[in-house]
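J.: So, here's a batch of structures to check.
Taken together, the values in this text are just the output of simple stated rules run on the coordinates, not laboratory data. Remember, predicted model here, so these are calculated numbers, not experimental data. Cβ atoms are built from the backbone, for glycine too; each structure is taken alone.
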Structure P
């Protein structure tokens, strides 16, 4: 009888725990749906307040999620003490004891906690305390927003029961956003943001879709491209392969028609690092070649569009223009598709479980990457220090690094390092304060900056340099370790779910393009969200 009573008590406790977990998961899932579906598409007054609108919507959603989860958790703890003598609460809190940290926290968790701690110190040691909290003199990426990133990471990665359809919804909303961006390339202005008192015609090509600036737009599209590309390369079901391939094609069109130079880095990251996961399998090699062939086909199609509808489209004026004017592009496209057809004809068994795992192709690709980086490094040295930029043709413009490089990024990067060298010891360790870069440049170099560039920089246009200046080398190191350790964990777990690898490569593409881009509460929150979803999927598969 006593044994039956004890079994009944344990069963009731399990039911209670599962019920609590299900309720919290439902709340988190609801807000994740809002973030992946509503957040990228919402706007208020054209592009005039797009940053403020996205920022406001994001923090309201996340704060609401955190508050509701906290209130429900307190209620559940109270019920647990009343009904179960607090057994679940004691188990939960025991995991926070130092002797259990190794089991409770992974490297990414520890790194992001250190990142937040340094943010806190940086804010309180800054001469601009209020501005450091809210980022109101910059791009709203102060302590408040960064704290929401960290808090949402822990809540989503630990308490969300990851479901595949959350990533599918991200792709669905992404397709809407990309298609609007493509219509903007054709100057159709379906949202009427450019007419009827919209933005000035001279600035119209710098803004697109429901995102705003083209640099931010292509950073967001890079996330979509990475997820759809990785899922296409690893999925096994035919209908999903077709869907992911469609998303990939649309994202290729969107990122090229976005006309932003940071797209090169995101594309380079995808093509450079995707083989490290795919080349272990024959089907992975075939899918990768399909992706490459599709990309060059899209570039060729855009060239044809530009020629036929020259008056209707914005046109390309970046590195893609060099690619489309290459006379041998059509031959490259034809050869790539012939190779793809030959590989599929040689071995019809394309399912990954029928493949033989082989590390030789991966090692060969790593050697190829090493050679490619060496050649790029030599070309950079040759163009800058030997004065031979002309031998590289149109690429010479990108190889020569001076103050005008990257729309004056060269200037602000150089001045950022000079400003950092003049910091006090405390600021050298913990930075000037979160998102206070604009205050720093305004106070120190505004006249020189305007005279040299005709611009006022309130951001370093390099996320890592921005963090170095604003939160110091310790905060930057913690952030980089957080990203790298999260990527490593997702790579180690991706065979358990293709959605993990999709989230993983989204983070990789974002991290690479961030070298020349801004940290804004538009694409950045989505990167943190995808990273959190990937880590939630890892924990789900591990448990």
Structure Q
């Protein structure tokens, strides 16, 4: 693609900045490549767009009805076999890898529960728990750019705190997310007060204006949706048919908006307002804008990936992204903008719902009886309760407590592993110290587990359920496994620096930062896990 001239400002696009939207729709550590000849100067703006829970197959499933931003981005350099190459496919680990170029084993962000929660960094004005990147290890693209030119600025926005914080790593730039009292805010890690432009945005009263509105189908002809609209397994068996109403009470609406397409509109509007207010992309240094859209995740969890609601959400997201890109290219010279587009994880279907996926053998796995029996046996030997614990597929073992009771920890692990493998719905149980011997080139599950934990945070054992099986207590569609339906996501580069086309090679989200660094001719300040996707660079 040739660099394009900056289009003339369009009044409608500028108005989008002010409107409160209503319901809408190389080897490891290699040095960056030389700056592409097609670019006379380094781009002035890098935009990372992340769609929370956007599976890699959604575009092909709905492409005939896509006319906006998704349709546009998929005309860029598209890696059709893109994956998160780690095991616990959740929001926090996924976002932490995108601009760091490193796996969770390097970033230290291993799961949502150990993501950004930080009581020492309270939110400005309240409205949610404190948050910061204090657990994040290492650096990101923003840091590498600032080492070369301290004038680089960065802004990251999302509905979720972890979606806004982790693409920046530990950089004290600007990060804003939605509080449950109906405002975008930040924590004391970043600032003592909100900037005027955020206060002005909040002053429009989105929750008050949207209270009582309804989410209806975007397409007037309901036959355009192949999915049934009456599936009791969705939404916990309640309110699982259109329309879906935002509560009329503004306080309740503020908390409910996270599950409605309009939240993506608000996120896009805030990002564009910040782009202008902070003068991002106007030079002289390269700036970073990260935008994470979270509604697809909320809808996917509640209704599942095979629902009519998810279908409509993708169509609305497509239109929202279209307006966002139109405004972005009105406000900034498109020849000076690089875009990376991806997701933080996929999702599996509800076990009880007939799916596009082959989930007929899905089970609800109940490890509670085994865990209780194991705990009881250990306590009978004088080991304190909770010495063996299970969470997110990892088995933690208090070796010191077992040693004090003269109980052999390895024998306990081997016995527990043998027992857990007999539980219906369990595919495998691997002792961590033996995973290092696995053929990680052929064994994707072993490889993804190895990429998950730093040595000081590694569990004693990891348990993997069979594909599409979930914990018995799970009442919604979920993710978090090392299986392809959870790891596969789109990886797209868009802009004049990239060669448009479809690339079938295996690509990892950790490769995004390495590839952007190569195009920008910026040097990472540490060894990366990702490599440069050179075939996409013009």
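J.: So helix-only ellipticity at 222 nm (-39500 (n - 2.57) for each DSSP H run of 4 or more, over all residues; to 500), computed for just one structure, reads -8500; which one of P, Q is that?
T.: On the way: P: -24000; Q: -8500.
Going label by label, the one that fits is Q.
J.: Between structures P, Q, where is mean count of other Cβ atoms within 10 Å over residues 65-72 highest? Before the final figure, lay out the partial values.
T.: On the way: P: 15.1; Q: 18.5.
The structure with the largest value is Q.
J.: Matching task: 12.8 is the computed value of mean count of other Cβ atoms within 10 Å over residues 321-328. Pick the structure from P, Q. Write down the numbers at each step before the final one.
T.: Details: P: 12.8; Q: 22.2.
Label of the originating structure: P.
J.: Suppose semi-axes √(5λ) of the Cα gyration tensor in Å works out to 39, 32, 23; of P, Q, which structure was it derived from?
T.: Only one of P, Q returns 39, 32, 23 for semi-axes √(5λ) of the Cα gyration tensor in Å, namely P.
J.: Rank structures P, Q by distance in nm of label points 7 Å out along Cα→Cβ at positions 153 and 465 and report only the one at the top, that is, the highest. Before the final figure, lay out each step's value.
T.: On the way: P: 2.4; Q: 4.5.
Top value of distance in nm of label points 7 Å out along Cα→Cβ at positions 153 and 465 goes to structure Q.
J.: In terms of distance in nm of label points 7 Å out along Cα→Cβ at positions 249 and 281, which of structures P, Q is highest?
T.: Across P, Q, distance in nm of label points 7 Å out along Cα→Cβ at positions 249 and 281 peaks for Q.
J.: Out of P, Q, which has the highest value for percent of Cα pairs over 19 Å apart, for residues 217-288 alone?
T.: Q
J.: Comparing structures P, Q by distance in nm of label points 7 Å out along Cα→Cβ at positions 137 and 513, which one has the largest value?
T.: P
J.: Something else: When distance in nm of label points 7 Å out along Cα→Cβ at positions 385 and 457 is calculated, the result is 2.8; to which of the structures P, Q does this value belong?
T.: Q
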